[in-house]
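The next part holds the structures, each set out as structure tokens.
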Structure 1
Amino acid sequence: MTIKKSFKFLFSAKHFYVFLFLVFLASFGYSLIHNIKPAVDARAYDTIAKNLVNFGEYRLGSENTLMEDDSIVKVGPGYEFFLAAVYSIFGEKTWIIWFLQSLFYSLTILILAILIEAFFGKGEREDWKKIYFVLIPAGFFIDMIELNAMLLSESLFIFLTSVSVLIFYSNLEKKDSRKSFFLGFILGILYLVRPVALMILFSFLSVLFFKKEYKTVLAVIFVFSALQVPWISRNYQVYDSILLTHTTAGGVDLLSGNYPGNHGEFRSDFDLYRETEEKSSNQIAFYDNSLKWFLDFAKENPVSLSLVWTEKGIIFWSPTKTGGFWFHYFNSFEQTLTILFSILSYVLIFGTALVYSLKTAKEKAKNTFSKAMIFSMIFLFLVSVITIVSSRYRITLLPFAVILSAGYWFSEKGEISWKMQLAPLLFFTIAASLDLYLQIDKFWQKIGTIIS
């Protein structure tokens, strides 16, 4: 089915309008009810955006020079410029951001529904139950609803990722040079929001290259690269160093995420981190020293690094890495319910996605779109294994997981064996057990916070 026919089919049913509105309402309503104040990363993004609007400078503080400023540590600059654009138009009103992020997520679910129906659907004979088995866990995924209620870049990233997948699929459906340039544009913006978008770019281009779509590949690369020039030039002028995005990517996160005993989380409360930071005159030096430590560690302790990566590769999939341990809940009952709902949604989305991925791999499917979705998930997963493991980092896989999850629900009876369905559940159990074993003290501390 074409994208156009898929769109018409979905909107032929009134209940689909209602569903999309409920997705928006759940997200925006959650934001208004909890009224989460910007903290840590969110506060930094908010401050940088306000400084862009009020002073025309991408900076976090007001006292130091740009060279000494900590803004370059924060993930960006795409999300900060998005916030600044909204503030310059509507004023510094947080609820506008919540509204837009909730709208983005509703549109994300719409785009994924269009792709799912176009790729897996059967048109008028479609069983709507299959569609909602996929869309309900995704649309009301509490981890995303929480992120939409904060000033964090994941909301914009997930939306733009879905747009890029739609353009990619549309280009496979019917080649068009304009689509190729637009794909490069969206991926270029996506990279500025979060640099892990490079893995999505690599996945898409790899598939297109093996299809011998060389003109498309070149067009995407050209536009993508052109969009990075202004920010790279700015960084070179300020820091006298070629810096593609920010100093956390490929620098500080390699130090924190691979230091034995950190279990892949981003931490700054251990001796090596403090020592490296203290001997660094500024953030660029800290970036360079962190990268040097990682390269030395990889060279001198390859076995230790392999064990660290193996550990992270397993606990990455742990259902206990839930977004239910935030700080804004009204009471312990709400937080407990959030944790349970988060785990259930995660298993339904990512578990079924892994089952379908196994089925596709076993059948050695040659479909270009399926391979691109699986490769994107794999490469995004590998980025976390090499750097940081957290529920926020894992959420970048969501659009691909939802599409692959649809493959599970749309499969015919008997196509997937019970052993294949059991495998992800067994793996999740192992991952959760290892995660709890490695961080049992932290786990009990969180449980104590909930029941206190």
Structure 2
Amino acid sequence: MKNIQHITLTLIILIFGLSAKGQDIEITKLKINTKRHNEISPVVHDSVLYFLSNRKSNVAPAIFNQDKNHLYKVYRTQLLPNKKTGKVTMFQPDKSFKLSAGSVTFSHYGSFHIATFNKVSNLKQARSMSKNLELRLGLFESQKIGHDKWSEYTQLTFSENNPYSFAQPTISPDGNILVYVSDMDGGYGETDLYYSTRTPYGWSEPINMGEIVNSSANELFPFFHASGALYFSSDRYGGQGGFDIYYTINNGGEWSKPFPMPSPINSPYDDFGCYYFPDGTSGFFSSSRGGTDNIYRFDYAMQFCEFAEDVQEENYCFTFFEERAIVADTIPVKYQWAFSDGTKLYGVEVNHCFAGPGYYEIELSVIDSVTDEQLYSVANYNLDLEKPQQVYFYLPETARAGASFTMTADLTGFGEVDNVRYFWSIDGSEPVTGKTFTYEFRNRGIYTIRCEAYWDGTRKVCSQRVLVVE
């Protein structure tokens, strides 16, 4: 493996690869892999799988790095039905870049893409520089100018005017944030994740993503999912071994503590370069588990819940009454209900709403209605209110045909639980993953919407609502 700070003619890629099955995830090695070379860094755009490989090519000249290996180039293959792939061809829209090509990312609508190249594109100059200087990596942008036609690459300004390496870009779903890897001074580890924002004048100067995301080790291969979650690879302390794949979620502008992907995606080998399909049920990643670096597909081979409980609305309102009410002949009395939340109510029957879950004490006393003195205590009650154990999401009971709803899932009643995955299904359709789910109910009918929550690698709870579309 090579560190970003020790690259000559090779890329930033720290090159770290059977079909396996474990838990609810099926792993399959793609047939596009070669036996003796490396295939890494998969990304999908318009049903085409783009990846890097240092295989021998009849299209590109035979240029070798200092380790006598072919340089990396970008290749692509069409994704076909039944998890098959088409013919592999080289993706080289700008043939003036003759050295290594690196990870590529496409904007959401494909109007432009950004790729990684050595900042020096001339072979003779690169060989001369490699004797004394490290060759740096840069980020280059190309605009789409026609069907499968792209403009010449131009280096991003912050990359061109900076003595450090920048590589492995990924663009946010809205196209306004660019995350990438750099070895800039002042980071937290050997390589950190940085980001730039789109401005009217181009991409802003690099900003470190901070110590919550970055570590004292290496962070590499970021990938923005359609949900906004950011996946990346790291050899930080606490992983399964080598590089593992993690993801972090942005909550109100703050990135969460990274969560590791489950086994068998992560393994004791180097696992990196993850791509997740928008529905969250399958994707690709690179791994060295096969001896060389190869690309694998993963599929969540789960059985969606057969039985679901109806969603319960949280209700902390109760009616309290005393069945053995006394009739006083001489002393006028009243019943007092004293609640530990500070409320006092009077009467044989009272209604009271608690603020929410918690432990409450209720005391029932007989009070002299003239002096307000307590004559005696009738009873003491303890009430422990808990949230229902369920996946909660809101829907009205009825809707008009053509209505569209965005449903948000929340796991309640289980305390603090991290790394929850939600799967949605409507009337037995193929499940779709995500905390939020948007669906348009176009036709009249009765729909059953189910949402299932998984955590700790095990299916836990499934809830449902019924919607009548008129």
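Laboratory data are not the source of any read-out in this text; all were calculated from the coordinates shown. Note that the structure is a prediction, hence the values are computed from the model and not measured. Cβ atoms are built from the backbone, for glycine too; each structure is taken alone.
If you rank structures 1, 2 by percent of Cα pairs over 42 Å apart, which sits at the top with the largest value?
2
Hey, P(r) over Cα pairs in 5 Å bins from 0, in percent, for residues 197-436 alone derived from one of 1, 2 reads 1, 5, 9, 11, 10, 10, 9, 8, 7, 6, 6, 5, 4, 4, 3, 1, 1, 0, 0, 0; which structure? The read-out was computed on structure 2. When FRET efficiency 1/(1 + (r/R0)^6) of positions 45 and 293 (r between Cβ atoms, R0 = 30 Å, to 0.05) is computed for each of 1, 2, the one that comes out at 0.65 is 1.
Which of 1, 2 yields -23000 for helix-only ellipticity at 222 nm (-39500 (n - 2.57) for each DSSP H run of 4 or more, over all residues; to 500), as computed? Label of the originating structure: 1.
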